[in-house]
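Next come the structures, one after another.
Computed from the coordinates by the stated procedures, all read-outs in this text should not be read as laboratory data. Here the structure is a predicted model, which means the values were calculated and not measured. Cβ atoms are built from the backbone, for glycine too; each structure is taken alone.
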Structure 1
Amino acid sequence: MQVSPSLLSADFGNLACDIRMINDSDASMLHLDVMDGVFVPNISFGFPVMQHVKELCDKPLDVHLMIVDPQKFIHEVKDCGAAFMTVHYEACTHLHRVVQQIKAAGMRAGVALNPATPVGLLRDIIADLDMVLLMSVNPGFGGQQFITQTLNKVRELRSLIAVSQSHALIEVDGGVNMQTGSLLAEAGADVLVAGNYVFKSANPHETIAALSRL
């Protein structure tokens, strides 16, 4: 299992320390949630913070844009060192074009789905994607309860990926812990995003290692 700890739950008063912990851990990536207060009812951080993270972090950056018009910021995200750039299906009128622009900029392209958005809507683009991010909570705030219907969405997405011969990773974000992570692994998830569960734990290193063993 790949683990992508969410920077949103880190200690922003001591960010360098938390990123050093990530560098020394079994984490596969570092997940960055960018929120604009419009697409989701919260604001997180922007490109100046991401530039500093780029300088400090040795892991690939997994950037998730929870914003309107994400296509306007493709080059800024690239300049911040992103390996993955994930945009929301619900925020992109011309999704195929945005995916192609992300790839042309040299990043891997992901598409995120809110809890109420059906997996089947990706049928015509799944072969072009490097990752699908399933939100297992309503986006905008950390610490929410896991939505169990996500397990069915993971299974459906795994089937769609197989049928279409896509190589997309299945990433899940929201309410991830050992119990839900185990269920997600069983259902076919490839990447787990964990925020509070990692950064608020007594031993973040061991928490990441335990998730990666699922």
Structure 2
Amino acid sequence: MSHLIAPSVLAADFANIQRDFEMINKSEADWFHIDVMDGVFVPNISFGMPVISAMKKHAKKPLDVHLMIVNPDQYIGTFKKIGADILTVHYEACTHLHRTLQAIKAEDMKAGVALNPHTPVHLLEDIINDIDLVCIMSVNPGFGGQSFIENTYDKVKQLKELINKKGASTLIEIDGGVNIHNAKALIDAGADVLVAGSFVFKSDKPEVTIQELKSV
């Protein structure tokens, strides 16, 4: 499988969100990456349900929804209703992670687990076969535009080893500080999906930037 590109809508121009969505629709991007923050799990607040529901009307590609919230279980059905295709919860926010993943899959969504920079990948060993996607945070979650954490490369390699050892088909997604300078090294380490926010939307030619990331 060729690697996937998921532009992070958090970095889009909210005053021209329809224009930016149409750009992603026309581009070589594969998914829309949507960060949901509650101001509790992370020190920021982002999109609510009505906004994501409106986004779904304009999106012609899957919505990759990343929940940075406490108690995600109570909203799983709601996110399915408003259009999520992939729903990712944080390992650190789920007391009963296996149950949460089963609930996501019961709603016919792909189930993802995100790991904060301090959370080691070996904690997923017993559950990796139940996870469709692992999102490795390569910055601390909560804000866009942060610098990439260099330890991410080793973490991706460790996760790839675990996936291979367990015979899982889990995808590895990288979220935070991704750009044209580190994209190849991440893919070489084992990444399948690259989330890019500021690097895409602050580009003079975002469609070309997406194409460059896709062709790395």
Structure 3
Amino acid sequence: MRKRPFLLFLCSLLFLYFPVEWTIRLSSGQPFRWVEALFFVLLPLFLIFGLIKVTKVGWYTLVSMIALWGIQDLNLYYSTRGQAWSLLSHLGIYLLSLSYFINPRVRHLYFDPKMRWWRTKPRFETFLPLVIQRENHWDYPTMRNISEGGCFLETSQLGGVAEKVFVYILLPIPLSVSVIKVEGEVRWVSNSQSKRGMGIQFHGLSQSEQSVIREFVRRGF
């Protein structure tokens, strides 16, 4: 699955209700107020952008906005005892959005970058041997997966995050390039017994090398 959940868009767009409601109020003769423009338009649009982009700021803005709007709605309702329909419609939006975005599986999307699968390149699982050069010595790990952006190397010789290495990839199928030499950077390290190794990010891949890796991944799928 390479597309973000469609329900995420739908639940984010729920907050378009507030600009629409404000526009209807203005058209009925209500005077323009900057504070209302902030609450009804700027804040909801900022929230929608953050939720669709899947950012931590968007998630925190959701909680903050619901808290601010909830206080304002209750204060308005008990001070005027009117516009019950507005309060009920707002409560409906709060409950629907919270039931979706507070769900642990959805909430993790906003705090764990590894779960944002739509932002990652297609990755092919492999068991290929390869060669890496690290300063003045060589290592021969196993490449467990590869994408256009990088690869995961299974090895007991772990490097440090941000360490520079040169990776030599020997492609086992006939392509326009048989060996790819690319500079890489250690982005993360795993000490787990079941998955001991390093995540490498590629730097400086040429267009032809990118297309070769893309074709290799495509054939693997």
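Can you say which of 1, 2, 3 returns 6.9 when distance in nm of label points 7 Å out along Cα→Cβ at positions 28 and 196 is computed?
Answer for the origin of the read-out: 3.
Given 10.1, 34 as the derived value for Rg and Dmax of the Cα atoms in Å, for residues 60-115 alone, which of the supplied structures 1, 2, 3 does it correspond to?
2
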